[in-house]
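Enquirer: Structures given as structure tokens follow.
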Structure 1
Amino acid sequence: MRATRRRFLKRSAALAAGISSLSVSAGGQTQALAGAPPAGQKPLVVNHDLHTHTLYSDGAHPIPLHILEGRAFELDAMAITDHFTPGSKIHDSEAEFDRYLSEIERERSGQHDLVVLQGAEATALDATGRISIDARHAARLEWVLCDLGGYSEGTLAKTPRDKTRYVENVLRTYLGLCDVPYLNVIAHPFNTGNTNPAALPDDYPRPLLRELAEKMAAKGKVFDVMNDTIYWFSRSGIAPRALTAQYVELMKVFVAAGVRFQASSDDHRTGLGNTRWSQIVMARAGVRQSQVVKPVQAK
């Protein structure tokens with residue numbers, strides 16, 4: 001038994017020596033995450049979750065519990081970004097939108113542990129850059145995201161059968177989003193794996209990605225690195241680690257252009273603060289600390 005234990009410990013030590021890790025500060029504690037930054041680059045410190053949902057859209061928890069959990073998990077910052085899309089509470093009712101903002105304000109004002117941003121997640125309506133939130137509503141928010149979703153014609157809705165056209169539509173949509181002055185973040189970019197045809201990260205031509213990356217950097221749009229990206233590729237047949245490798249290579253284009261990044265869980269069902277995969281790919285893609293957003297709550 002002792003010999004077996006010694007062999008196990010010896011083997012474990014050898015494995016540990018061969019695995020790089022990323023040390024991330026979280027609430028004064030250190031968490032080891034697989035995937036180290038490039039040689040010579042300091043480990044990233046990412047302790048926020050800037051894309052989350054509550055009962056005001058399709059999340060699991062009311063705002064008071066949501067914020068309480070963020071405090072318990074010792075996050076530095078979180079953004080509450082319920083859906084502002086046709087059919088959602090805060091989109092269809094001015095009274096619900098007012099109540100939503102008031103509830104976030106009341107709950108965040110009663111504590112000093114956590115920066116809480118009042119936000120919303122809009123959706124692209126077509127490939128021209130039209131989105132489901134207008135400037136008047138966005139002006140009352142601190143963090144505005146926009147995704148590709150079921151209302152996004154030409155991409156996730158009415159997807160072209162020709163993959164080349166599909167990919168071009170996705171990139172054209174994102175280029176259009178860059179021109180929306182009140183938009184802060186492109187939510188879970190390139191979430192195009194569950195459509196027919198599927199578009200994987202490797203399907204996007206690098207010259208067009210560079211064009212988008214340069215415009216995102218110039219317009220100050222943030223790239224949302226969403227932890228559950230595999231969800232958007234669950235029907236594509238790609239292996240999870242292959243997706244990770246492809247996504248890292250795609251992100252490198254945006255890193256090189258100087259785009260800023262955020263980590264998020266896109267929490268719907270108590271995944272708040274879970275950004276392990278986000279931090280793995282940010283580290284492997286070479287995201288610099290200066291490229292990680294620093295959330296600041298409006299006074």
Structure 2
Amino acid sequence: MPNFLVVGDATVDQMYFVDTVPEPGGETTATRAMMQPGGAGGTMATALARLGHHVRIATRVGTGPFSELALRPMLASGVSDDLIQVDETLQTSSVTILVTPDSQRTMISALGASRALDATQLDARTFEGVDALVMSAYSLVDGPQRDYAVKALALANEANVPTFVDMGTGAVNALRGRLIDVVRKVDYLLMNERELFTLTGKDNISEAVAGLSGHGIEQLILKVGEMGSIVVTPERSELVDPYEVEGVIDTTGAGDVFTAAFAHAIVSGEDLLGAARIGNVAGALATTAVGAQSRVIDEDTLRSEARVFEKSSRS
């Protein structure tokens with residue numbers, strides 16, 4: 001199996017299930033509350049390891065119970081800890097998530113140790129034996145972590161290592177058009193519609209894609225929720241049907257699992273459409289459990305479900 005390097009946050013998700021999100025100054029009572037491991041980096045690394053890959057993650061956590069919770073599923077799934085940095089001062093990053101009955105999420109992030117990821121601990125030797133770099137664009141927002149992420153992309157390009165970057169709404173909102181220059185050489189850019197429109201300042205997919213093409217970005221994978229995903233290249237723009245599952249419980253982390261499965265499929269030899277189809281399957285399966293990393297999806301499960309999906313799409 002190929003070797004992956006993941007750059008991104010490992011966090012604790014503080015999840016509150018509410019009937020409605022309160023107005024400013026208001027109050028509501030959660031029907032359910034829990035703490036779960038999360039973060040785009042942690043979720044992608046865990047998903048890739050469960051698919052059988054050797055995975056290393058470059059992230060930074062604090063000490064104490066939060067760090068133990070943030071790292072537990074990753075380490076249990078076999079993710080290597082040699083690039084995980086420990087901060088003795090800052091707390092492990094966390095996200096407070098309000099989940100409404102329609103599975104919509106309102107999130108408040110506390111950045112913590114993630115942004116202090118030290119780039120001096122990264123050099124060309126880190127990429128020896130690496131087959132792909134998977135990155136969350138949250139790593140590109142600011143602080144020392146941004147320096148690490150930018151350096152990682154440059155080293156990956158020098159080493160001819162394929163790069164996958166998942167954009168993330170918060171990252172796009174923070175950087176907007178400034179993000180384009182940083183990611184223009186990335187091999188596979190993954191984002192949702194809202195992120196695409198915010199990134200380009202356009203309000204329809206065709207114009208937004210054309211805008212990115214003008215910057216030299218011509219290969220995109222758009223995650224469009226219940227519609228599935230769209231593969232965009234200079235030669236085609238094609239919708240890949242969604243994989244429908246019963247009992248959607250929580251969409252937290254589904255996009256990150258999609259990205260991990262997509263990257264897994266590409267390095268395993270799938271074409272773009274096949275990889276997007278596999279991403280759709282994995283992302284859908286991830287919604288059937290509470291928490292970003294709760295649903296365990298291994299290679300056998302993913303391939304079996306993907307075959308069922310392919311047969312149903314042809315019929």
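Bear in mind these aren't lab numbers, they're just calculated from the coordinates by the rules spelled out. Please read these numbers as outputs of a predicted model, since none were measured by experiment. Cβ atoms are built from the backbone, for glycine too; each structure is taken alone.
Enquirer: To which of 1, 2 does the computed value 20 (relative contact order in percent (Cα under 8 Å, 6 or more apart)) belong? Don't jump to the answer; show the numbers that get you there.
Expert: Details: 1: 20; 2: 16.
Going label by label, the one that fits is 1.
Enquirer: 27 is what came out when percent of Cα pairs over 32 Å apart was calculated for one structure; which of 1, 2 is it? Walk me through the numbers before you get to the answer.
Expert: Numbers: 1: 27; 2: 22.
That value comes from structure 1.
Enquirer: Here distance in nm of label points 7 Å out along Cα→Cβ at positions 46 and 206 was calculated and came to 4.2; which of the structures 1, 2 was it taken from? Numbers along the way, then the final one.
Expert: Working: 1: 2.3; 2: 4.2.
Derived from the structure labelled 2.
Enquirer: Upon calculation of distance in nm of label points 7 Å out along Cα→Cβ at positions 94 and 286 from the atomic coordinates, which of the structures 1, 2 produces 5.1? Walk me through the intermediate numbers first.
Expert: Values: 1: 5.1; 2: 2.3.
Derived from the structure labelled 1.
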